Structure 1
Amino acid sequence: MYNYANYALAYAAFGNDNYKKASTYLLNFLRGNEKDANTINDATLRLADSYFALKDYENALRYYNKIITNNAASVDYALFQRGMIEGLQNKNDLKISTHQSLLQRFPSSNYADDAGFEIAYTYFIKGDLEQSKDKLHAFINQYPRSSYVPRALVTIGLVQYDQNQDADALETFKRVVKEYSTTDEAKQALESIKNIYLDRSDANGFLAYANSTNIGNLSTAEQDHITFQAANNRFVKNDYQGTFEAINAYFDKFPKPIQEKHARFIRAESLVKLNRPDEAIPDYEFILNDWTSEFTERALINISKIYLTQKRYNEAIIYLKKLELTTEYKANYGFAINYLMEAYSNIQLPDEVLKYVSMVRDSEKSSEEEKCRASLFAGKAHLLKADTTTAVKEFTYVTNKTQTLTAAEAKYNIAHLQYLKKEYKASQKTAFELINKMPSYDYWVAKSFILLADNYVAMKDDFQAKSTLQSIIDNYNGKNDDIITTAKEKFNKLKK
């Protein structure tokens, strides 16, 4: 009778979910002398379950297999558990085979629907979506009253969604919400329905549907989030006009929107993409009224770019200085000092330009090209200070270091200085070097041809000058710059 005490203690420990203690008592019981066949079978099964609960799958399999080998009572359960362990061990094909064996041997088992669902779901786990979908439909037809039906339907819906069958998926998910509204699967289905509507950027459609169900009682905050998310999805898909319209609708629907800064940011970004930058500025400025936003830094960069493009350099400088001086924005420090250098150059403040030239050169993160660009601006600053000798040194440094657009501008400046010094042959030679070695930089090539014409005029060769200018007028394709206007003015002057 002593041995049965182990069994009783194990039974109590098992009932209290103390599986470690239960397994100890059960092992002691199975090793003892006093036991009968029925109790041995029950103890073996409970020991396997204890190991399963403890995630000791090898020992759990050992004792489930004893039940299966001995063809004892509850073989169907042992087979089901063995299949589940095989799944947990990523042996999905073995799991399917084991559960199929259960269905073949025990078609009327209480675990038949469990095994049927697991087989279909394992195909889903394996990525065999079409097979999974077929098995799940067959499962629902065979076990229409099974508690697994909601999970089966949700899985079918996920497969349909993955296969871009959104209309079918929507119908499947809505069936779960309608027929199984009290289940967790209904909540999962509602979330998937929301995703489908948001993929279509149809927040209003989802809100109308959700409010028509028993489980879609959404708070104002949830509705705010969903409406904004639909607009943001348009932005992610590069639908900038759609984003602009959706954000306007969002603000109309929620006078005090929770996502206001994010919404204003993507509206501003969309307006820039739509070539309506002036309309974007108020949104950027709204964000910049508060320095605690995650969008502040990007707003500073983007509003600076707008002002630089519009040649509103004083306004650009205000925001670039904030980028430069705010320690949290060190990642964009290089952007700030490079464009401050450019902005000050364009408003002809040479001392400020040289200050930022030095900062660019001293920065460890400056690339070689950025340092060359700094030398170009240094040369231009020295020109403003009437120090042509230092200017030529800076321009020459650039042309020796790189063959980029920066070098083309530097080379042109050297040729222009030579012209101003009446070194016409040298100016021509430098201009032709630019034309021949840097032909892809159309603007500076065209500028060089105009400079060649000036040299020809200075050398009393008006015919060659007019031919050069006429060639530019006939062939230059640049837009929104001064080349054609300048060439025509000089050509007309020569004609007179």
Structure 2
Amino acid sequence: MSSEAKLAVDTLGTFIDERYAPWAREHLGDDTAARLKTDFANWLSEPLATLSAWRIESWRRDQLDSVAQPDIISRQLQALHGCLSKAVEWQFIERNPLLDVSFETEPDYFIELFGGGLGHGYLRGGWGRVGVNWTWTLGKRAVLEWPPISGGSDYVLKMHVAGIYKGGPQRLSVTVNDITVGMVLCRGRAAYEFFVPASALNSRDRIDVVLEVPDACRPVDDAVSADTRLLGIRVAKVELQPHTRIQQKKPLLSPTADDLPGVLEQRAVMQEMVSLGRDCEFGFAQREVGAEPMSLFRWASVPINKLVAGLEKRFAGLTARDALNVSVNSSGEFVMEDKVYGFRNHTFVFESQGGVLERVQRNEYIRVGILCKALLEDLREHKKLFVYHDAGASNLENIRRVVRALQIYGNNTLLWIVGASDPAQIGEVRQIERGLIQGCVSGFQSGAITAGSPHLPSWIKVACRAHQIWKGTKESEEQTRMEKQAQNNRAQ
């Protein structure tokens, strides 16, 4: 098929209507195409080439977070997989992005009780506000509710406890649909597994999981703060999986370093970090642990003077008419450079794969506009840790200019990545001053930046440790604010 023919049917909607529906009616039934258009209505106007694994995985996460049943989501993705497989077969796209998305057909539920995690819609009474890495149980009873599971499978309920309120151990009793599946004594960070028989799951039209924490207590009673909440245990994640798969399943990824949290936790950490340049190396570190945040400068070349100017001017003019220039580099890839600040970034679209200059330029205006708005929101909300490196080219005074520019928007923090001057320093992280953390990595890539850097483990280690410092500082500041508010309330 010619490039012109491919590009004539370039959106998901037109592909379904004009190509896939006639084939599906003959081979799969009349309603196949209609269901696809209903399930993925928001994507019908999207070019096929933009349906990446990251976007599909984000959609899946959003569906799970809205308490959609995983088996229904899997059926929807299987249908989309079949459609996009035909798009590959008929040469409309190079690769089916669903090949890079993990989804399962067995009912399988989990809740990640940290910011950006999945399944918050399953929380019922007895939970505090979702935290960065875990969530407190409030009171002496916390409840989760999952959709029903049909069939005769036994399950395993796995609970990752991140800690307890200081003092004596906390008793924890777990019941599933009024059947007690376990009682443990929590003394700190641990993971507990409870066997859940099929009879406990098939007896109702939902699954109620109740955590009883009779030893919960209030910090105010210990005279350590003004916090009047009744705190018990900190929970990071709860999983409910078929017993047979628990036995058979092997981890797809292993932790990058023994003293770091597992890959899922690393991914959550890296998802909360925003690269400001200078190149793509931190973007590949995020990809190494499965974090795929969309950010303006993740795949861009951003010299420090241009970055500071953009931050100070709130990127004014970045999406103005004729502000973006798209050209083809020596590798045949379309690259974008903005004429206002001089940023350059990859488009990952190649001339040899049917890319057309006008289309790429139009898509870049859309992409840059969306990501610029998202970056400004991140800067104003102070909920992300920003990251910059330029392989040691900048000194502390240069970096302080970036910090000052970030703090135009509020209480933002920068992680400045530098090369370790001694092997013993690799992985060291320290807070230099308010709003600035420095981390030492084993080195930087030279030449073309790729995913196979030998320095990636040290980058991930530095990112996780810096995130801990940043999170701890934010929590300390919030605690101080709450105590001052309590003092003011008492004084009134």
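Since every read-out is calculated from the coordinates, none of them should be taken as a lab result. Values in this document were obtained by computation on a predicted structure and should not be read as measured data. Cβ atoms are built from the backbone, for glycine too; each structure is taken alone.
Which structure, out of 1, 2, was helix-only ellipticity at 222 nm (-39500 (n - 2.57) for each DSSP H run of 4 or more, over all residues; to 500) calculated from, if the result is -10500?
Numbers: 1: -25000; 2: -10500.
Working through the options, I get structure 2.
A value of 5.8 was derived for distance in nm of label points 7 Å out along Cα→Cβ at positions 22 and 446; which structure in 1, 2 was it taken from? Intermediate values should be presented prior to the final figure.
Numbers: 1: 8.5; 2: 5.8.
The read-out comes from structure 2.
Work out the source of 25.2, 77 here, i.e. which of 1, 2 gives that when Rg and Dmax of the Cα atoms in Å is computed. Could you put the intermediate results ahead of the total?
Details: 1: 38.8, 130; 2: 25.2, 77.
Here the read-out was taken from 2.
Looking at relative contact order in percent (Cα under 8 Å, 6 or more apart), point out which structure of 1, 2 has the largest value. Write down the numbers at each step before the final one.
Numbers: 1: 4; 2: 10.
Max of relative contact order in percent (Cα under 8 Å, 6 or more apart): 2.
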